[in-house]
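Undergrad: Structures follow.
Readers should treat all values here as calculations from the given coordinates under stated rules, not as data from a laboratory. Owing to the predicted nature of the structure, the values given are computational and were not obtained by experimental measurement.
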Structure P
Amino acid sequence: MLDKVKLRLSWLTFIVFTVLITVFLYRWQVIDYPYYSGLASDRTKVEKSVGKRGNILSSDRSVLAYTSPAFDIFVYKVELKASEEGKSQTRDEFATKMATVLGLDKIKLLSDIDSSKSNYFKIAEKIDLDTKNKVLALNKDKSGNRLEGYIVENTEKRVYPNNEFASHVIGYMGKDIDGKDKANNGVEGYYDGEMKPQKGKSTVEKDSYGNVILGGQFEQYASKDGRDIVLTIDRGLQKVLQQKLDEGRAQYSAVYTSGIIMDPKTGHILAMALSPEFDPNKYYESEISILNNRNVSEPYEPGSVVKALTASAGIDSGLVTPDEQLFKSHKGCIEISDERDNGIKWNICVAGRGASPTPKNLLQTLQTSDNIGAYMVAKKVGISTMDSYFRKFGIGKTTGVGLAEESSPTLKSVANWNEIDLATYSFGQGLSMTPLQVVSAFSTIANGGKRMKPQIVSSVIDEKEEIKIQPKLEEQVISENSASIVRDMLVKTFKYNIGATIYKKDTANYLIAGKSGTAQIASTTGPGYNSGEVNATYVGFDGNPDPKFAMIIKINKPKDAVFSTLNAFPLWVNTFLEIKDLLGVQKAP
């Protein structure tokens, strides 16, 4: 009988212990898993290091963008819960103190702590050193020891010390859809891979006394700074160009103004700006349309400036000479048709439908900006050859200048050209280009027919070396002799345009080549053009054999004075007078 009682007690004891062990195992492994997982993770010390993103520098090595140390604050719920259970601090105390220093809403912070499924989540991003030190100085009310329940992680913040200066060239550091840092636009976007640092990490396993466990988990690799990017931008020229564009936008009540100054011999972009500009430190305060560099991202129909390219094709092909009579006379418009369009008739007109009662040659066509004369040149050259020259000048493809948002419209396949295309393309309507493509084409004429690749970056610097980016010849578009002939005609065109204006005396001693262009703005909602809206453009360059610059000025939707000779032209001349000495432009012999 006694043996049976002992046996039953033994079984009962076994069953009780089995149930207790099962219950505790379930609690430890399931219910209290986050807590013990946190304690276990405390044995593993992970230290992350972040290399510095590369700087952006101007041509004189002044800093235009740099990375400053910053700090992220995370709630660490495991530690916060442990301190609460140990009654060393309360959750309300933690939220009150953190919210005060970080400028947070205390009620929302408490709600986030309660609702977060993660034991580790961010509550403050990219705070400065002073704010970080204030957080570290927070103490518990009871013991006076450091407040618990948070982790500080090192990160970085992109700083643009000159605010709006060259903002459309530089770009900005924004956010992606997940809230992570993302380089946007300009050099920041295009050279993100070069400037992005490599992150470092050190992982060691320690015992409860803080000693490293030999043979425990260990992993280590060093961080590496990103490369610095040196721009071709000249700070003095950039400042003048921006100032003049701001003045022009106000004077002509334009939606925006834009401009580029380029070195024809190297392709270096010496200045590039738009008005209005934006502050990349606070990019989120500007409209999205203002953030894009329209000099490279927004193709437009440039108008009569394209006549310089049409003239180049005529001269270089040997099919037209400067003094050759292009027509006897016209009444302001002529009618053309093409069997490829079932004989549909089109009227080609001169701006303002101005008649020409006398003959005109190529030079006179450029000087008076006669659309019919330009069409006559293109007709002599022919569709196939005009297409070839336009493509050689860079129309229809991006330049690869090194700015993230650059785009280019395609040039219609030569097989799809018709007579109306030949006519309108010859004077810059129906044909789209970016301002950079336009100034690059004019730089080709200035540079003896050699088209250089536009370039915004001169070198890339890392820890070991500086890699120079050499100027690149893209193509000999027209012969040196042809370029000289076209250049001389454009010099005479500038003098014709300057006429008896107030600028004649100031520019008399300089050899300047240039061409104006006024073009209607194509409708974005259907075929045709917007009534009363134009883009006004002037492009010119140093007409000396050793040209120092080419420059384009564009005015979008100017009010009142709509013709480019009345707005973009004087703005161009005013800008030239400010930059000529900075560039070292030589006076005419």
Structure Q
Amino acid sequence: MAVTGLYKHLVRHKIFIEWRRYFLDAEHSRKMLRLPRVVKPRACFLLKKLAWRVAMDEIEQMQNKQVNHIDDALKLAASRVLATSLSSLMQMPNRDRLIYHFEDLTVDCSRQLLDDDGLTALFQLADACHLPDRIHDMFSGVPINITEDRPAQHVAVRRPDHQASEAYQKLSAFAESVRRNPAITAVVNLGVGGSDLGPKMVTQALAGYHDGPACHFVGNICPTDLHDVLVQCDPHTTLFIITSKSFTTAETLANAMVARQWLVQHGADVGSAMVAVTAAGARAQEWGIDLDHIFAFADGIGGRYSLWSSVGLPIMIAIGSDDFSRMLAGAYAMDCHVQHTALQQNIGVIMGLLRVWCRHYLHLPTYGLIPYDQRLASMPAWAQQLDMESNGKSVDRYGNPLTHPAGPLIWGATGTSAQHSFFQWLHQSVDIAPIDILVAMQPAAGLDNQIWHDHHKSLAINAVAQAEALALGASNLDEPHRHFSGNRPSVLISWDQTTPYALGRLLALYEHITVISGFIWDVNSFDQWGVELGKRMAHQIQSAEGLERFSPAAQAFLDRLNKPRT
């Protein structure tokens, strides 16, 4: 058990008591443990160890008792609000205390199935789980990823002083040289997972800030993904970025091999047309990338948290280093808010606790993200990997089986298009799924004409209308097919305009939601061992090793796959 915060003081107190009982009171100790009259150093050590164990056992019992008491209070609060209409909760006095503000960002949680007592108990749960200390440890560089003995360093690269580092300066200089080079008309990022989803999502979201070469992203090993990009590119004016933390990712290296063959076939200079972003520089060199074209990032930056690092090179090429810096500044502002703001006003903490509340206490297994911005169309997929790869665990950070699920299934799509697909299910299904509705108050940069402002106003009206309709419903018992029961929770998140700063702040918030809910569930949100088995089995099949261990159905599939083409 990790002992932090209040429990440090309790441990010191208990150690003092037990030390006095078993060590300082030598006569008592000697008689109890049948030791000689002179207590030797080894015996002193054993007594000290015994005192520590006794103290730790008592502290753990005290902590478990406190957490169980809070857990009972939260279960009671859940049963209470599930028997209450959301419309009546929304009319309670001081309900606006659930609307939180940071800079121009507003997070309206007033449509959550939550009352004051439930919120108070959630904050008590955060304290009992030592949440402030866990947050402090992350920002302090403590190796909280204990299965890999690494710190979580994604927050470190968002600090302003990181931009003075040699690695950042090298990255920025290269990005600007590409942007100034008229001989480069296209950039293709080859990566998968966090090496693809984050950079692609940001590049799409900030399309109005593009003034560099066209940027393409290939994440899938499916040949059409790469093929359909290559047909748009000139091999003599295309730069490939091979993004792989380990530089062993099978899909990425397979795509890189095909891209290299394509360059060779067309007589292009492979040495100048390919660069690597990786934490394994030696492997990239062995593969054939020049040392000057290798951009490193730390082992402590997981792929799904990595768009702020050199993994963001295609973003920097697309929008420029100045706007990339502004994106980092927005993320850093959210970091400071989460690190230094009291729990009761801390937006990252509150939304992380709401994830736990919905998943564990309301027993709602999914969570939707609905951005009302077509340029944020890839955000749900990014958030899906972020949360589900982080918290989709069945054991706690010490390897003990969980007694309850951790992490919801994340899904989503853009509004208003989603209103004409799965919103029927959201409004009238037997199941209830909480969602976040995200919308800027102003249209994207460059859409300054009044026509676009009016157009965007209609978009924003739809966003708030859906939040209200889901919460309040509309009774129609005479025509049950037209009956809307309401009681469907949502969070309405709004900000002025989607600038690089605002986007960085928003994405950092979602990272903190993931990490904080993981802290409460006590899982390791920074490893992802669940992705390994399938990759290992694919390698076995590819290399024809141990095929006899595969099922008859798999053998039949492989026989069909390997049948000669006619």
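Undergrad: Upon calculation of helix-only ellipticity at 222 nm (-39500 (n - 2.57) for each DSSP H run of 4 or more, over all residues; to 500) from the atomic coordinates, which of the structures P, Q produces -10500?
TA: Here the read-out was taken from P.
Undergrad: For structures P, Q, calculate Cα Rg over 2.2 N^0.38 Å and state which one comes out highest. Walk me through the numbers before you get to the answer.
TA: Values: P: 1.39; Q: 1.12.
Evaluating Cα Rg over 2.2 N^0.38 Å on every structure, the highest lands on P.
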